[in-house]
Structure I
Amino acid sequence: MSVERRGLMFVLSSPSGAGKTTLSRLLIERMPGLKMSVSATTRPMRPGEVDGRDYLFVDQARFKQMVQRNELLEWATVFDNSYGTPRPPVEAALSAGQDVLFDIDWQGTQQLRERARADVVSVFILPPSAADLEKRLHSRAQDSDAVIRSRMSRATHELSHWAEYDYIVINHDVDEAFAEVQSILKAERLKRERRTGLTTFVRDLQRQLEK
C-alpha cells in the first residue's frame, strides 16, 4: 500500500558552469514524479521555444499584475527582463504529491523559503576548484572571454551564500554528483511530515494487529 504524501520544491543552485543544468536534466529524465518548474518571463520568445513548455511568455503589464496579486512564489529582473514562478501550478502539483524542480539562484531560493519553508529542499552545487569552473565555462564555447570573466567574478558572490542551503554537493564527477542529489531527493520524500497518509496507514496497521 502506498502512503500519500505532499510534494516538495527541490531547488538546485550553483555558479554558472558548475553543473546544475546537467543535473536538473538528469533528474527530470530519471526520477519519476518530478517535473520542472515553468517560469513566467517578459523576454521575447526565442526560435524553437514553446509557450507554456519552456516559459510562460507574458508582457510587462501582466507580469506586474502577477506580482501585485501575489501570484508568484519568487521573481527577479535580469537584464531588463523579468522572470518569476507562478504559484498556482506549483501548489497544485505539491497537493497532488508531485515534486517540482527549480533551477534558480540564491535570491529566488530565499524568496521561496520565505513563502513556503516547509516545502523547500535546497541544494547548492559547488565546482571542485576555480580552475575547473573556468575550464567548464570555456569548454561550453558559448561565451566570450569577457563574459566568462564576468561569470567567474559573479561566482565569488554566489558562493558566499552556500551556507543558506540545506545540502551541498561538490561536482567532481557528474555521475557521482547525480547519485548524491538523487539520494537527497529520495530521503526527503520519505520525511514523516510530508507523508500525509501515514496517520491513516498506522491506524489501519494498529487495527489489524489488535484483531
Structure II
Amino acid sequence: MAYEKCADVSGELWTDLLKLDREEVTRRTGAVYQDNQYHLSFLNRKLFINPATRQIQVAGEAETEPGFRACLTALQYLLHVDVASLGAPISPLELTGGATFFRGHHGLPTGPLESRFGEDKTGFLAGGERLGAASWLAGDAALAFQVFPGLLVEVILWEADADFPAQVTFTVPAHLDRCWHLDAVWGLLSLVAQELIAAAAG
C-alpha cells in the first residue's frame, strides 16, 4: 500500500499527541503552540499541526499539506524528541543496532542521491541552499539540514571520478535512537533525500 497523505498516518499518533501536555512538548522540542496548533519549523518552511482536527498544513500555502513522510516524521518529532539530549553527529550505522538494521529494504537512501548528484555538486549545493541548509567542508560538498528545531541531518557528497563511483553518507544525532526506533530514523533520512532531490529540480 502506498502512503501519500497525512490522512494515511496512524490515528494512534494523533491520539497520543492530543494527550500530551502542550508545555512539555514545546519545552522539549522547540515548537510553539499558538491558536490551538503547534507551529513547527521544517527545513525552509513552517508547519501548522492541529492535533484536534488531525491536520498538518504548510504555512502560507492554504490547503497544502507536506505529504505522508513529512507528516509522520513531524508527529514522531513532537511525540518523542528531546532536543537537549540528542548529542553530536555520528553515522547512522553507529546507532545501536544500526549496522544491522540499515540493510536491504531499510538500506540508507544514498542511491538516489548518488545517482542525482554524483556528477553535479553544484546542483547538490543549490538544492541544499533552497532548503535552508548550511554548507561546510567535508567530502567534495556537505550540507547540514535543520529538519526540525535542533534536529540536524548532515549529507556528505563525494563526486564520481575516474577511479571511484559517487558516494553519499549521512550523519544524525548520536542519541536519536533513544527517542526513535531505527525505522523512524530511516524515514527521516528518506525524507531529507526526497526533499533535496525535489529542491534541486527547482
Structure III
Amino acid sequence: MPRLPEQLRDEGTDLDRIKAFSDGVFAIAITILVLALELPERKSGARLGDHLGGLVLPLLTYAFSFMVVGMYWVIHCRLLRYMKAHNRGISFYNLLLLFFVTLVPFTAQLPARYPGDALGWVLYFANLGMVAFSGAFLWLQAWRNDCLREDVSPILKRYILARACVPGVAFGLTAIFSVYSLSIASWIPILIPPMMILVNRHFSKLV
C-alpha cells in the first residue's frame, strides 16, 4: 500500500482543475490592470491634450505589466504541460504563484502614483520577481516529488528551471537597484531577453 503522502497525489485529468483555475486568475489579473487606468479629472476649459502627459507613465506601466503577466502565463502553461500529477505541495505553490499574480494590478499602480518614491518601484518589481520565483518553486516541487512526465529529461528539467528563474533574478536586481538609482534600475529588465538567449545556448550545448 502506498505511503500516506503518495496517496494524496492526484493523477491525470485532475490537473485540468488547476489549469482552469489558474487561467481564470491570470485573465482576471490582466483585466484588472486595464480597469485600474483612470482618466484625469477634466478641468474647466482643459483639452484632452493637456492631460496626456499625465497618462504616459500609467500607460507604460500597464503595457509592461500586461506583457510580463502574459509571459508568466505562457511559462505557467509550459510548467503544467510537463506534469503528470500533483500533490498538496504543488497546489500550495501554485496558489502562492497566483497570490503574487493577483497583487500585480495593485503594485503596478504604485510607480505611476508615486513616481519619485523608490519604495513604489521596489514593491512593484519585487512583486514581479516573486511571481517568477513562485513558478520556479512550483517546478521544483513537481521535480522532487516525481510529478513530472517520464519523457522529461534531466537536462530539460534544469533548462525549464533556469528559464523560470531568469525573470525573477532580473526583477529582483531591479528592485534592489531602485533603492539607489531609478535610472539604472529601469534598464535592468531589458537584460531578460539576452539572459534567456544565454540560457538557451548553454543548455543547447548539453544536448
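Among candidates I, II, III, the computation of Rg and Dmax of the Cα atoms in Å that gave 19.8, 78 used structure III. Given a value of -10500 for helix-only ellipticity at 222 nm (-39500 (n - 2.57) for each DSSP H run of 4 or more, over all residues; to 500), calculated from one of I, II, III, which structure does it belong to? It traces back to II.
Thinking only about volume of the Cα convex hull per residue in Å³, for residues 22-101 alone, which of I, II, III has the largest value?
Structure II comes out on top.
Here, each number is a calculation from the coordinates, and none is a lab measurement. Since we're looking at a predicted model, the values are computed, not measured.
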